[in-house]
Structures are given as C-alpha cells and as structure tokens.
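Just so you know, all these numbers are worked out from the coordinates, no wet-lab data involved. This is a predicted model, so every value here is computed, not measured. Cβ atoms are built from the backbone, for glycine too; each structure is taken alone.
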Structure P
Amino acid sequence: MIAPKPTNRSLLTLGPKIGLIEDDPILGESLKQRLELEGYRVVWWPTGEKALLRFRESACQILICDIRLPDLDGEQLFRRILADLGATPVIFITAFGEIGQAVRLMRAGADDYLTKPFKVEDLLGRISNLCTRQMAAGNHADGRETFARSPAMLNLEFEIRQIKDASTPVLLVGETGVGKELAARQLHDASKRQELPFIVVSCATIPVDRAEGIMFGYDSSVAFGSPNKQPGLIELAENGTLFLDEVSALPLPLQSKFLRLLEDGTYRKIGSTREFVSKARIISSTNATLGTLVAEGRFRADLYYRLNAIELRIPPLRARPDDIVPLSEHVVAEISRTLGRRIPSLTPTARAALCEHAWPGNIRELRNRLIRAISLSSGLTQLTAAILFPERSLADEPGNRIISLAEARERAERLQIEEALRATKGEIGKAATLLSISRTTLWEKMRRLGLS
C-alpha cells in the first residue's frame, strides 16, 4: 500500500525491509528478532526455493543469504534471483571453507559477505552502510516514462489519450512487471485530474484484518485507539485517482463495499452512520484472469463487470522487441543522472543480449538489471553483456565445466581488460599502459571481445 501523503504515523516509521534466507531455525529466529529490535522489517525464508517464490513480491531493500542451504547453494540462488534483485544489495553468510565461493559471488555482483561465526554488531554495521548507499543512490526512483516504438505500445498510448478524461473505471490487464502502474500513472497524468492525488492500493499486501479501515477510514475511537477521525485511502484520493493494484487479491469482505462505491460513489467509514461521497476515478490492474476467478467463486461477477468497463491490455516485453533498446537507453540515462555519473553506452553485444533475453519479469526485470549494472560499474563508459548478465559468468565458472584453452585465454583477457578499464575509469590509454600493450592492440582486443 502506497500513498503520497500518508497520515498514519506507523506507516512513516517503518524501517527498511530485509529478506533473510537461513535454514538454521535457531540462527534464523535469533537474527530475525535482533533485526526487528533494531527497527527493521524482516521476511525470513528457511529455503532457497521459498525465497525465489516470494522475493519478487516482498519488496525487500536488502537480502541476507546463507551460502549453504538445504536445497540450493548461494551461486544457484544468486543466478536465479538476479533478474529480480535490481539494486537490492546482497550479503552472503559463509563458513570459512566457502570463502572462495563468496569471492566468486562478489565478482558476479554480490555486495558483501560475512564469515561464521560473526558478531551481530558487524552485520548491523554493514546493513546500515548499505541502507545509506541505497538512499544516496536514489534507487527508489520509479521511472514513470516510457519510450514506445512498437505498434502495440503506440496503440496503447493512443487509447490512453482517448479515455483520459472519462470517469469510467478502467481495468489494466497484463503479466507481472509489464508496467500496469506506469500506464495508470500515464492515464492520470494525461487527464484533467493530474494535479489531484494518485493513490496506490496494493491489494495483494493490504492486511486483511485492517483492510476496511485502511480503505474506508474511521469515524470513531475504534481506530486502534485513535481518539478522533482517521481518513482512509479513498478519502485521501479526493477527486483524483484510486489505483487498485492486483485487484484480483482484493479481500472478499471488501469486494461488496467496493461494488457500492462503484455503483453510486458512496461509502461508509468504520464507526459512522452517515454516507460519504467519493468522486475519485477507479483504475485497477490484474495479472490474473478475473473471468476464471469469477467462475471459481473467488471474485464477485458484478464487481468484475463494473471494474471492466474499459479494458486496456498491456503486452509483455518479449512481444514488443522494438521497445527494448530505447527503453534501456532511457533507464540507463535516468539512473546515471540520479547517481551523478557519466551516462554509459550499451555495446553492440549488450544490445543484442538485451534483445535476445526472454524477459520473464518484463520491464521490472529490465529496469532491475540496468540499475544493478550501473550501480556496480562505476567509472565504466560502456555497459557490456557480461555486466548486464553476470549470472552467465557464474554458470561458466571453472569447475562447473571443462573449457578449452582458447576459451580460458579469452576469458582471462576479458577479465583483465575489464579490470583495467574499471581502474582507469574507461581511459583507453591508461588501461593499455596498465596492461603493457599498445592502444591499437587494446582496441582490437576490445572489439574482438565485444567490449567496444
């Protein structure tokens, strides 16, 4: 649940959320309790598979992971979760004999590691430093713009312009990560309501036991000890836009109340006997098939037909390859400006890799990869395929498979050239001097290795 002007003090004082992957029940419980005492919110997963299943929706700011897990090791998990990490820092916990593995993970993009046994104060210090770095880097930026080139997205933008000032409810349909909230914001910003509030409700995470009060507000002392009135999100939306994100997860008790709001624009606060009126426009989104949920009795049919007055379908990123490179270049420029860095270019191999990738996480995955690549490549003037897809390097680590001597030489050259470029902040002359070769030879090797 996100609101631009929250009034509930508890929402303002919540600390960063930490994801903890630890199979040891004693250590896991101990770390969870201590972190919560320090003001952090903690989501604890005892296995790697459970973390993979829930990480995307958990919205964690930091991930702490034991390298040795009952189902996956740290490298396997890191490869599989990388697409959803974005700029989320990762701290690995390792035994002394696994330091080599931790070092490989650091090279592939992990942020830090601790060797068992460790002092909790040491962990807390590293978490604090990472939180500070995240805030300084502006990694909460949401990137509300798109650079559409594909016919499908150009058509969607046309449809948005056609309905922008209507008061009719709109349902945005598409896979996770395609940019449904982005489309909702575009619709709001293009309309005559653009100066009014845009309130986001995450239906999948709203607490069921508090959902009615959070949405409709309170008008008596029943508001968890609040002596007077407490506005709900509908009231905060005023005459602007109320966006119901993943409306398929809206608790059943709330569905009938929302139906009434959609029918006549009225609602009742908890503890009140009078009717309140809302003129906010309702936009909702879903990655589920609501018709199927209606048939299964998990979603009200009458509410579905009300929400679905206008349906806009957002295609997955793999179905609009023309958008991938322009969108990537826009995000790279945006994040680089946020970090106060020179904007790096995408090498031809990077562009090809971006276009070849299947993007199961859609725009969210694309943005996360670019944020992480830029955050970890300070000083480089170009982003390569290896930087954007470091899990491929993990998959090719010596020991995982036998490689030819030619491939080994090429890999070693690539690593040394990348290190020299990183150390010299991309200055070719200085990098060539460090490598004891001429500028011409370095340019040729970079071209051959796809680093230019």
Structure Q
Amino acid sequence: MNGQHAAVAMSPDSGRDEMVRDAVGRARRSPFYSRHLAGHEIHGCADLARLPLTFKEHLRDATPYGMLTVPPHEAWHYHETSGTTGEPISTWCGLREVQLMGALVHEMVPELSTPTVLLNRFPLFAPVSFVFEEALRHAGACHIAAGNLSWDVPFSRVLDFIKRLKVTALSSLPLEPILLRELARVEGLDMQRDLGSLQVIFAGGALLPPALRRLIEADWGARVVEIYGSNETLLMGVGCTAGRMHLARELLEFEVLDAHSHHPVPPGQAGVLTLTSLVHEVFPLVRYFTGDLVRVSTDACECGRPGWTAECLGRVDDLIEQDGVSVSGYELLDAGYEFAAELGTRVFFVVVQQRRLRLLIEVGNPEQARGCAAERRLKQRIPLPLRVEYLRENDVLDRSAMFRGPKIYKPSQISDWRRQDRKTITIMEALLEWPHYDAATAFHIVRRQIRNGLRRRRFLREDQR
C-alpha cells in the first residue's frame, strides 16, 4: 500500500503479519484459492493489497465444495445464504471459530455476565444462532431457540415467553421488537409490567439506524446491541456499551475500499468492507469484497475498546439514485423512524419508484397529519422527491395477521375420531390447523385488501406518467 492510503489500513501489531500469512496459507488449501492466489506471494498485512479480490460470484461459482479447505464431513456446520441477491451460496464453518465468536460476544456484552435467559429469534439455519449458543455456554446461561421462521413459535407466543419466563435477552432482526411492540398493544400488555424483564436486545441481519435503535430502547427499556455479520463471513462486528459497533479485528483483517476503483478510502468516507479471515479454518476468505457499504471511524471509543468502529449503511447495490443524487437505506430508515417517532407511531413503509419515493405511514388521524411540520423536516432530510401518505392503522401492518399462523401438530397418519375433536382425513390436515375467522374479521381483511389493491394501481399509473 502506498503512503497516500497507509492511514486507512489496520496497523499491524506483533504477530499480526504471521496471522495473515498463516490465514492465506490455509485458504490455499481450497480448490478455489489454490487457483485464485497462484503466483501471489504475501509476507504480511502490507502485502494484502497485492492479492486479487474475492467476490460473491466466486463463492457462487465454487458452491458447494470449492471454498472448503477440509473434507465436508470435517466441517462442523453447513449453511446456505438466503438467495435474496441470487442463487444460494454454500457456506461452512468450524467449531473452533464459532467458539471464538461466542467468546467475543460474551466479553463485549456485560449483561451476559448476569443471570440470563436468551430468546433467540434467529433461525437455526443462520450461523449466528450458534454464535449465541456459544456465548451462552461461556455465560452459563439459558438459550430458548425459537427462530422467527418457525410456525410453532409465532409472535404471540414470543410475547408469552417473555412474560411467563422472564426473558432477559432477545436476539432478532431489528424490525421484530417493533412488531412485538405493536402486537403487545393489541393484546393489552403493559411494556413495563408484563414485558419489563428484558435487559438487552441483540439486533442483527438488517440495517439498524440510530433512530430505530432509540425507539427500541425507549419502548422496551433495554439496551440494543448490534450484531453484524453474514452467512459467508460469520461474525464481523459487535456493539459496545457506548452504542458503537466494533469490527471484530480478533477474527478478521479489514480494508475499506472504493466501490468502483477498489482503492482504500480514508476514515469517515463510505466504502465497501473487505475482509480476510484470520481464524476460519474450514471456509476462509481472502480479501472478500462483501458489498456492504460502511463508514468507519478510527477515533477512540468511549467504551475503551481499541480498533475501528463502523456504521453499516446497507448494500452498495441497494443505493437509491435519481438524477445524480443518492440516498442509502440506512439514511432513509433513520429519517423515517425519526419522522414516525414525532407522529407517535412506529409503522411505515417506503416504496421506491422511478421518479419519487413514497412513504406510507400509519397514524391515528390521517386528515390532521397531512402537511405537518414533521413532514416538512423529513423532506428536508431526504434529497430525493418524496411523497408521504397517511394511512389508518392496519393498512401498513396487519396486526391480525400476526395471530393467523397455523397451529402445528406432530405429523400423523392416524386420526382417532373417538378421542379427538379434530376429525382429520389427510396428513396435512393432521399437521396444520389454520385459524377460522368470524364475519367481522373477514370483512376487515377484504376491505383492506381492496384499499391496498386500489392504492397499488394508482402508484403504477402515476409512475408511468
């Protein structure tokens, strides 16, 4: 790296160069890196920039075995990415590296040093679930594995768990505490009296702008800890007691590169996080261009922990650009939640169209809210054409749908009509029991669908003008 960019790389400490050399050496054991790194030598951190970048397309082409450095049966876990940005990618991990990640989470979150019951809403097919499992092993704490994709643990049962079991920690996507808060209102639960046992909420897997963090902490009276990572990289960062997210330098070597030139960017300027695995033995990555747009700071953190802190601004491919002006999802959500807080709501939705953005927000009285001062401040923050539409409750978030998940039974091929009220005659009937609606509920659902269908058609017509 030349002198112009030296300030943006982590300065190597004693042994760091050796860690990087060893990590790249392990990576060469995989079929992909034996080819990709052929002819490239490295002596330490300063030589990383000479190595070729690894992109998601490489991982996709190498799926399922091309990135592995060990036989498949020697990997501890197999996972796949969700496939939201293309075909799913195979990812593998080893036990030792997940143990190190769990130890780091335990070290950085003091609430885990107190008696802890954690309700984990991340599905088991996401590696982060096992990072929490290891953190709880270190803490000697209780783990309730209740992933949010499980029909057996719908939102209403989550609230029941928190209330009955006095859950002290929750891990979930950042939006879930907002949804649970709305459901608690419908059920008539008091956030402090009934659900006040929560002390810490781990939020990861999606953007966590400051305004959303503030609302969650105010609603639940619990500290929010950001967990940053992905299926292919595993853990990349953990939030500290000062509310900043520290990149996990114990696990990874980081660079922040310009999205187009791939040259380093200075601290404080947004760039794409790029990483090299240091402890990963099964599925190591070398200069992996994550596609995540981050803004890093090298300033000292109030918590006293050294190293870079970062804000994750979203995927670089997801920037919203119109007429040479761009806004990130992070900035848009931050402004949206600040706007929602001023109106006393939590529920909104953004539609990105060819010529404008639309923000649909639920309020108690739509007529009175139109043209309010908060709307003017919102439009001043967002540098793109923006229309706000004020909708009645349940038009953006159908709270009744949160009760409508099926009840799950054990798979069965025998139905004893003498002893069971449910007289099933198929396996699927025996497995799933869908809720029944009274006439009033069905009427409200149909009316809302008609309103939203007409609104969608209007948006499409206006977008084509």
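Some observations on this one:
- Structure (P, Q) behind the derived value 17.5 of mean count of other Cβ atoms within 10 Å over residues 275-282: P
- When FRET efficiency 1/(1 + (r/R0)^6) of positions 371 and 411 (r between Cβ atoms, R0 = 41 Å, to 0.05) is calculated for each of structures P, Q, structure P gives the greatest result.
- Structure from which -9000 was derived, helix-only ellipticity at 222 nm (-39500 (n - 2.57) for each DSSP H run of 4 or more, over all residues; to 500), options P, Q: Q
- At a computed 15 (relative contact order in percent (Cα under 8 Å, 6 or more apart)), which of P, Q: P
- Which entry (P, Q) yields the derived value 0.70 for FRET efficiency 1/(1 + (r/R0)^6) of positions 43 and 59 (r between Cβ atoms, R0 = 30 Å, to 0.05): Q
- Winner on volume of the Cα convex hull per residue in Å³ once structures P, Q are ranked, highest first: Q
- Which of P, Q yields 3.1 [distance in nm of label points 7 Å out along Cα→Cβ at positions 19 and 267, calculated]: P
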